[in-house]
Structure 1
Amino acid sequence: MHKKPRTIAIYGKGGIGKSFTTTNLSATFAMMGKRVLQLGCDPKHDSTTSLFGGISLPTVTEVYAEKNARNEPVQIEDIVFRRDIPGIEQPVYGIELGGPQVGRGCGGRGIISGFDVLEKLGMFSWDIDIILMDFLGDVVCGGFATPLARSLSEEVILLSTNDRQSIFTANNICQANNYFKTVGGKSRLLGLIINRDDGSGIAEKYARAAGLNILMQLPFNPQARDRDDSFDFAIRLPDVGEKFTELARGILDGTIGYSEAHGLAFPEFVRLFGDVKDEHPTPATTAELQGNAHKAPSATSPGNVRKFAHLVEKLEDPEREVYRMMEVEKVSAEDTATILKMSETEVLETLTAARKSLKKLVFSRK
């Protein structure tokens, strides 16, 4: 009896090369003699296009709808497709879950329904060595977190480039996986792949801070892009092929340990990209948004700070002292906290309270 397939979910922000990475990893495993199934889990249903030489596969969503309308069951042959790749002895298999057309339904719900169909067909008991799931990582809907929530993927690979948004997405997935572990989830993080690496080191800096292994760094390669655009495999290029082979071997022989990644809270995350002050945003007033700003001038706006100086003196300490230092003398929150022997959080909360008190004084004299 064959053993249960190894399941790996690859997550990343849309448009940064998830399908490219998944496809070339599928082909690499096939070259190593493994029976591979690539599962596209994006409503765009384009994960397997390059894997199948430019052919767009019928999706589980559309096949199920057609079969259900005729009261017929979905069969494996309806949704699972095979490709024999020239130069690769082992065939590869592909499935596209698909989803609704734009604006006509919930993509996450389509993912959940698709997995229900596949589980009924026994996907996790098929004679397959590895199932690679290509997942959209912009997770706002629980459907896209299905492999994590239901432990359908044993392992997770995160993909990013060196831009803040793709790293932010990777961090969200890291935190989501940690959450599901607290409620019994068993998916483990293998680590981070840095695609189109520009050498800036931003993603590496994040990985160190978050506790993630770096699995592979793949520089931008115009030839690799051209291969993908022409529905071929970038691993046919020696420098790219070597990196994917090293990664695949590490996954298969277990030399890549799991990442005990904690992820980063938002304040920690944004500080990776520069100095960010701990300041509360300035609230808009009802008067200014209703067009009555000229009738009720704001005592906290820069032009009116000195105009209402006599009202500032009516504030109680420590509101008066904090307001005077930060709004009049323009002392930073950090320095104000040091001078007044308060925490920065206390200083900012006191400033907010002072602004509210001053507004009441302004309106009370009208």
Structure 2
Amino acid sequence: MSFAIQHNRRIFTTQKYKEMAEVADKKKKKWKAKYDKDTYLNWYETMQRIRLFENRALQMYGQNKIRGFCHVYIGQEAIAGGMSSALRPEDAVITGYRQHGTAISRGISTKEAMAELFGKSTGINKGKGGSMHFFSKENRYFGGNGIVGATIPIGTGIALAEQYKKTDNIAVTMFGDGAARQGSLHESFNMAMTWKLPVLYICENNNYAMGTSVERTSNVHDIYKLGSAYDMPSEPVDGMDVEKVHEAIEKAVKHIRSGKGPYFLEIKTYRYKGHSVSDPATYRSRDEVNEYKEKDPIKQLESRILDGNIASKEEIKEIKDRLKKEIEEALEFAENSEYPDKSELYTDNYLQEDYPFIKD
């Protein structure tokens, strides 16, 4: 055998053993829990509750029991889950129209949420807000807003109010990747940094503004980089991993509460369904969707819980069964509730009771 052949075989063998060793090392490095059991199970429960709620909402829309616009949160649950554990109940949250999951994670009950989708008087907004406009003063939840980019200046204003009142609260201001191209973002970012407002900006980047990808609509594909124009601390986050979402928001919140001003997170996520229930999502391939489903935030968390012996299969099943029952009860509640009376058309519109321009 020639020296060259022996030399090449030796190199190949060395490389092969190195690769095998790397694979073995990866197997040894098992995932380790950073938090207690309650934290992981609370994340799991929050995310499962949202997923089950949204799946039933889709079914009810197909039966014409829910009408109008409807944008579901399926695939993005890790954001709501991680945010719920990193914030205080006193903190304010405002977001766009894909908001059922965010609202539920902030304390709005599934009964109130489902009844609102049905347009019933028992809904969180008495059936007058619909899918895009939940609101709860008690839960410091300022909506659901149907106008793209409108949440950014409103959330900035809420932060200004908190600063003026000298509270320790922050205003979480959420928007999608499409809203990142709105002028309201730049005006708000500039004001927030100039006045060091207690605001956390979160872009839920699910890759598509309605049906058009970020790559086709913006020269800046990494949206978090927009914050650098204002010297705003900004970073990307894996939005399919609830732990990473929690840690990023916790870090940002600590910065904001210390009086250093705003923070911007681009949380990269993915919606499995179309922009709304009427969108067939033909602008993306099945392979792309399946690739993201391999990273499903709920399945990923469930695997960690079981592999890390945090909870048993029986405990996971108990959570699933209990949540299924909760969603079915919410559905029954919505079905059996009454529609609002016609007189409700004129209530809750203006603070001034004798406002003269609302009706003859």
**Asked** Ranked by percent of Cα pairs over 28 Å apart, which of 1, 2 sits at the highest value?
**Response** 1
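Thinking of 1, 2, which structure, once mean count of other Cβ atoms within 10 Å over residues 124-131 is computed, gives back 20.2? Present the calculation step by step, with values, prior to reporting the outcome.
Working: 1: 17.2; 2: 20.2.
Comparing all candidates, it corresponds to 2.
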**Fill in**
When 1, 2 are compared on distance in nm of label points 7 Å out along Cα→Cβ at positions 68 and 148, the highest value belongs to 1
**Asked** Given structures 1, 2, which gives the highest value for relative contact order in percent (Cα under 8 Å, 6 or more apart)?
**Response** 2
**Message:** I have 14 for percent of Cα pairs over 30 Å apart, for residues 76-275 alone, calculated from one of the structures 1, 2. Which structure is it?
**Reply:** 2
**Complete:** distance in nm of label points 7 Å out along Cα→Cβ at positions 60 and 340, calculated, reads 1.6; among 1, 2 the input was structure 2
**Asked** Can you say which of 1, 2 returns -14500 when helix-only ellipticity at 222 nm (-39500 (n - 2.57) for each DSSP H run of 4 or more, over all residues; to 500) is computed?
**Response** 2
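Rule-based calculations on the coordinates, nothing more; no lab input. The structure displayed is predicted, hence computed values, not measured ones. Cβ atoms are built from the backbone, for glycine too; each structure is taken alone.
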